[in-house]
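*Asks:* Down below are the structures I want you to see.
Every number in this text was worked out from the coordinates using simple rules, so none of it is lab data. Because the structure is a prediction, the values reported are computed rather than measured. Cβ atoms are built from the backbone, for glycine too; each structure is taken alone.
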Structure P
Amino acid sequence: MSEIIRILNTRPAAQAASLTSCLQDVGFEVIELPLIQLSPLTGITRPVPSPASVNGLFFSSVHGIEFFFPKLDPMTGATSATEALKTFWLRKPVYTISAKVVEKIKAYGGKVDFCSKEAGLQGFLKEFRPAGPCKWLHPCSDVTRLNPEDFARKKVVIANYPVYTPAIPSGTAEKLVPLLPRINAIVFTSGSMVHNFFECLQPPTTSTSVSVPDSLALFSIGPSASEALRHYGVENFEEATKANNEGLLRCLKNYYQNKP
């Protein structure tokens with residue numbers, strides 16, 4: 001690329017490297033600023049549902065898996081009990097919108113019964129055809145955008161069960177605002193990142209908000225991030241046709257190659 005194009009990678013620190021590498025390999029300059037820090041929910045009084053109360057698990061991200069299974073025996077932490085419960089849960093049919101979930105479930109010793117070809121909740125709802133009554137548990141974040149009514153139309157009863165929170169890392173707002181005039185684009189890989197971005201632009205301790213520069217290009221990895229952008233009134237953004245690093249990279253390259 002003849003001009004320097006600076007991209008803000010907003011993924012969590014532990015997940016940012018692969019996307020940064022892809023972008024740098026084709027000539028983009030990348031600045032990493034994680035907009036979310038995933039933490040287990042504390043002080044939850046709602047007990048873990050009994051496996052007998054549902055006939056399936058639904059995971060919209062790998063984080064639901066990572067934070068759900070350690071919760072199975074939160075009081076004693078007994079490894080044997082946790083492993084036994086994990087094995088029992090993994091006998092349940094697993095449904096997902098993400099190929100990454102398929103890999104993670106396999107690593108845990110389970111298998112996925114259905115993964116939509118089109119990433120995102122809308123893709124899943126278009127493709128899934130229930131063979132019988134479905135009552136699922138959805139381990140998720142405390143800001144999940146999954147609406148059980150959307151699944152009810154497919155004869156699926158689904159219960160959101162928050163197990164983690166995508167908090168804003170300390171000091172992020174102070175770092176983000178000075179960066180805005182220096183960057184050309186931001187990539188969002190989840191709806192939570194979009195939400196935290198706009199939270200940073202209008203901190204709760206001040207009445208002064210920061211506007212998104214008109215020159216700043218916004219890129220979404222898929223439907224969840226795009227829905228969140230629209231929630232904040234943003235319509236001018238680019239969405240990757242495939243919800244992974246390669247899809248984002250293709251979207252960025254096409255945008256800048258065709259830009260006047």
Structure Q
Amino acid sequence: MKDKCTKIISQLGLGLSLAAGLVVSTWIVSTSYTEKNNKITVRGYAEQNITSENASWSGRIDIRHKSLEEAYKELAKQMQEFSSFANVNGFDVASIEWGNTSRHESYKKEARQYSSFNTNEIEYYNLSKRVEIESTNITKIKEFSDKIDDFNRQGHSMISKGARYNYPYEKLEKLKLDLLAKATDNAYLRAVEFAKNSKSGVGSLMNAQQGVFQVVAPNTASSFDQYDTSSINKIVRIAVTLVYKVS
């Protein structure tokens with residue numbers, strides 16, 4: 001049994017992010033027996049409910065002005081006002097991470113009878129600045145994300161990318177292995193039961209494959225690998241397919 005788990009575990013390599021109660025899944029089971037090849041193919045499943053342990057919010061400030069100098073002044077002003085807004089809502093200035101400033105120009109258009117084209121004359125300067133805040137206080141990040149409209153109603157131009165809820169990578173990697181072992185046990189028990197009903201026995205492991213590995217929102221069904229960051233509470237799922245000789 002140990003060798004069986006080792007073969008499957010060696011095939012895994014995922015990293016993601018999210019904690020609580022191990023349960024064997026009730027996913028639809030696919031079990032088959034091929035007498036010609038003397039083998040049994042079984043699928044095993046396991047899942048666990050988890051809760052995010054850290055979160056982040058991100059957004060960007062967009063500035064448009066006819067004067068490049070005034071555009072930079074307005075950007076600096078809104079950056080300062082955003083830092084103050086974040087601080088009032090419980091975030092230290094040190095926790096605010098600003099990205100690089102991007103810039104592009106918008107050119108005046110000259111109309112013609114059936115179309116228009118850009119001239120060489122700059123009409124507007126466009127500046128953009130990305131910002132991110134991370135915290136282990138999930139509730140505070142969620143509440144802050146909901147308050148960005150209040151900031152914009154004060155005359156600002158912050159575009160919110162929303163909150164992302166994550167689970168520590170190291171914990172998720174360990175959880176993945178724990179679930180793999182559960183799914184492997186689940187598959188083996190199915191093989192034993194099927195073989196018993198067929199008056200056969202389960203022989204050596206011929207092949208092992210990992211199926212989907214998912215981190216999804218509750219009440220979500222999917223047949224693909226998936227990692228949800230929009231929900232605080234999530235479900236981690238894993239599936240394996242094992243092929244045994246029939247004895």
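*Asks:* Work out Kirkwood radius over Cα pairs in Å for each of structures P, Q, then name the structure with the largest result.
*Replies:* Across P, Q, Kirkwood radius over Cα pairs in Å peaks for Q.
*Asks:* Given a computed value of 3.0 for distance in nm of label points 7 Å out along Cα→Cβ at positions 109 and 133, which structure among P, Q does it belong to?
*Replies:* P
*Asks:* Further question on the same structure: Comparing distance in nm of label points 7 Å out along Cα→Cβ at positions 101 and 237 across P, Q, which structure shows the greatest value? Intermediate values should be presented prior to the final figure.
*Replies:* On the way: P: 2.1; Q: 4.8.
Comparing P, Q, the top value of distance in nm of label points 7 Å out along Cα→Cβ at positions 101 and 237 belongs to Q.
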